[in-house]
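The structures considered in this document are given below.
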Structure P
Amino acid sequence: MSFNIVRDNKKRVVIVGGGFGGLKLANKLKKSNFQVVLIDKNNYHQFPPLIYQVASAGMEPTSISFPFRKIFQHRKNFYFRMAEVRAIFPERNIIQTSIGKIEYDYLILAAGTTTNFYGNRHIEEEAIPMKNVSEAMGLRNALLANFERALTCATKQEQQELLNVVVVGGGATGVEVAGVLSEMKKFVLPNDYPDMSSNLMHVYLIEAGPRLLAGMSEKSSAHAEQFLREMGVNILLNKKVVDYRNHKVVLEDGSAIATRTFIWVSGITGVPIRNMDSSLIGRGGRIKVNEYNQVIGLNNVFAIGDQCIQLTDKKYPNGHPQLAQVAIQQGELLAKNLVRYEKGMKMKPFHYRNLGSMATVGRNRAVAEFNKVKMQGWFAWIMWLVVHLRSILGVRNKVIVLLNWIWNYLTYDQSMRMIVYARKAKEIRDREIIEATTHLGDDLMQEQQQKEQQKVERSE
């Protein structure tokens, strides 16, 4: 396999990751004199803030996803390749991917983050993550299949395990998931499963810290907790999950909660890339960058968004929050800086403009913060709807999402409750096996090790 992209007289910019930051950067380079190559392991851009609605069967996956090739149709000097980046070789200006190697003049790492299980391999194997569309669809299938099984299981104990839902992580995602599950209990179960009492379903939200939404003010945190408790969510604060065994979530204090729906949204870590100098990796697995988003010590390698950590912004000495707006602003400025850098001009440092943060808890319930203005309840919920609707790509997707929201609001119904398991064709399964064991970059890494060994021998 190969990239099959011809080098021309234009400098090549390779962007790894088509999330908020990578997509903004690629769009802003439209009129530049670069050859732009976008690499992503999926062939579509996804909208993470609404992934939880896919998981709760309230929205179709296609409503919050948009194909890259559709976005960049008729774009000159642009190439998209679906691949996964394996390793970086900065001294040779090469990255290794699952479909082969590609050279670059400028490399931008914008691959985002993945779920952080904090080294607990057993929890990683057992828990259900919810970081992308495919994982959200997996959670949707698990929820609905467990509801169906709860009607036919042999024992009351198994039934309770199937109907208990445990969400670990009290950030925005955990709050939103817990809220939408409590609404499923109230509005969906009584209608879809009339022969099973909805009171048997229990939603637990577990947070290791002292409050929910630690990234927001204590006032917003308190309102979110109040809303969830009013909705019937069991909130456990200052509780750390240490294991999952025998269909039970085990806490550090020895207590346990029986469940067969164990959702883990407790943290994130930067997507790892092999052969990256370990000294360049900071807190949370994020790549260290300077004020221009250049990777420390590498003039033509940059990182933006959740995958990087920048400690030069005086307002954010511990790094910027891992939010969409940070990635978007970094991508927009970097596009300008690459043009300036190529012309020999001084680049402009990045300073994050905080446009606010928000989280929805459920119908008519949300919390939002804009500078000194803090709001909660119905008005915050409307603001949340407007902001997210505006951010979705494509007129079609905006219309579909809006119609879904109106329908759900008027009918109290979420209509996409199908259990569907996609079956991969044999050709795809065989190809994945091959890709998993080839194009790992071992040849260049061995060559690099040999050169280092020769240097050591010469010095002796």
Structure Q
Amino acid sequence: MSATNRNEDGGSYRLAAARELDRVEKDDAFVGFARRGRGGDPAFERSVTDVVAGVTRLRRRLDFLIDSLYRGDPDGLESGVRTVLRIGLYELLNTRTPAHAAINEAVETVRVYVHPRVTGLVNGILRSASRRMDDLPTPDTGDRVRDLGLLYSHPDWIVRRWIERYGEEAAVRLMEHDNRRPRHGVHVRGDGTAVLDALRSEGVAWEESPLVADFIRVDSVQPLVRSGLLRRGDVRIQDEAAAMVVRVLDPQDGERILDLCAAPGGKTLLAAETAPRARVTAADLHAGRLDLVRTSAERAKLENVDLRVMDARTPDEELTGVFDRVLVDAPCSGLGVLSRRADLRWRRSEEDIADLVALQDAIIDGAARCVAPGGLLVYATCTLEPEENERRVEAFLDRNDGFVRESCAPFIPDRLVDAEGDYLSLPFETGMDGAYAARLRRRVDAAES
């Protein structure tokens, strides 16, 4: 870690991270939300965030190593000791922190956080790991799925699914992607030269998106905040995979466009910018979340965005057959964004997918009622699971003979078009988030449902 090691009270970021990790586990809280509004030194806060997210992603592998290196009964380890060991191992294995510094800081952290009597235990385990960096224990349970889940820190049910679908080599690449710090997509608006000059002056390393014009990739968004670029609306944080969904939607001037489940509004705003003389309605079930869309639209100085509080499953009657294009950004398992959502892999279960399928069907049926004859319905998710993607589309078409599937090929690069003609981003191939979208055209002669 190159960031400031201690806050103004002299506390180590590792101590803050340990408290945060235990609070998240004890209270079942979401990683990334708890420290909002804390203030303090930005470098210190970034270090805490990096450690908390990294340890959370790699928790299963870290626990396997702890259990393998500990000579006693691992179930007897105090939770605070295990937390500090996770942090120490994470820094040894995944950061540029010198080994002696990672070990010494872990020992000092456990002295303060737990008790001086356990400093020798933490020191011994971490020194053992440091000596064995080229020969660390590897899982050998006799169950290949379990071994890979332990090694790459994913739940067995996800590993099994991905091996069955993609094969072991691709599944490993996908898990490796999930375990890296996420890169951030940035939409550069307005004067691109001025924005890039400002990024250079802030020392921000960036690269152009190979897939989406006016998008770049950065490792950190904090310089964008410090420079005022984000506040002024000169840039917007948005993954390229989401931008591709808007490409699939292909909004046109003069049209009426509906974005369902719209908050926080990234796709709404991009659609409104793409077709500045269209009228884009952002609808969401929660009024508070629509406030995020309003704020972003005002910052971007967009005057063609309307807001509507509405349940997508039961759209308002006056919207029947009104819109030229309707986007369903459906609630989903999020298994395409596990790198960005550090704790999501541990929060989801295979049973969740069955529950989500019923919701997705209800939403796409509601959305279909809003599409004008000859209009377009785009169904999109940020998951990779067929039950939530192509199978939902196929089930919808079985229920609705007034719609036909169209290829996404004219609107996005060929490498992003799957065998059915739908849009599919596999993170280990694209470097973007995982995402899916399908185009469904309503027949001109389709009867009102």
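Data overview
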{"item": "Structure with the greatest value (metric mean count of other Cβ atoms within 10 Å over residues 276-283, set P, Q)", "result": "Q"}
{"item": "Read-out mean projected area of the Cα convex hull in nm², computed value 22.7, structure in P, Q", "result": "Q"}
{"item": "Structure (P, Q) behind the derived value 149 of volume of the Cα convex hull per residue in Å³, for residues 12-171 alone", "result": "P"}
{"item": "Structure with the greatest value (metric relative contact order in percent (Cα under 8 Å, 6 or more apart), set P, Q)", "result": "P"}
{"item": "Structure with the greatest value (metric distance in nm of label points 7 Å out along Cα→Cβ at positions 20 and 316, set P, Q)", "result": "Q"}
{"item": "Identity of the structure behind -10500 (criterion: helix-only ellipticity at 222 nm (-39500 (n - 2.57) for each DSSP H run of 4 or more, over all residues; to 500), calculated), options P, Q", "result": "P"}
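Only the coordinates and a few stated rules stand behind these numbers; no lab work does. The structure displayed is predicted, hence computed values, not measured ones. Cβ atoms are built from the backbone, for glycine too; each structure is taken alone.
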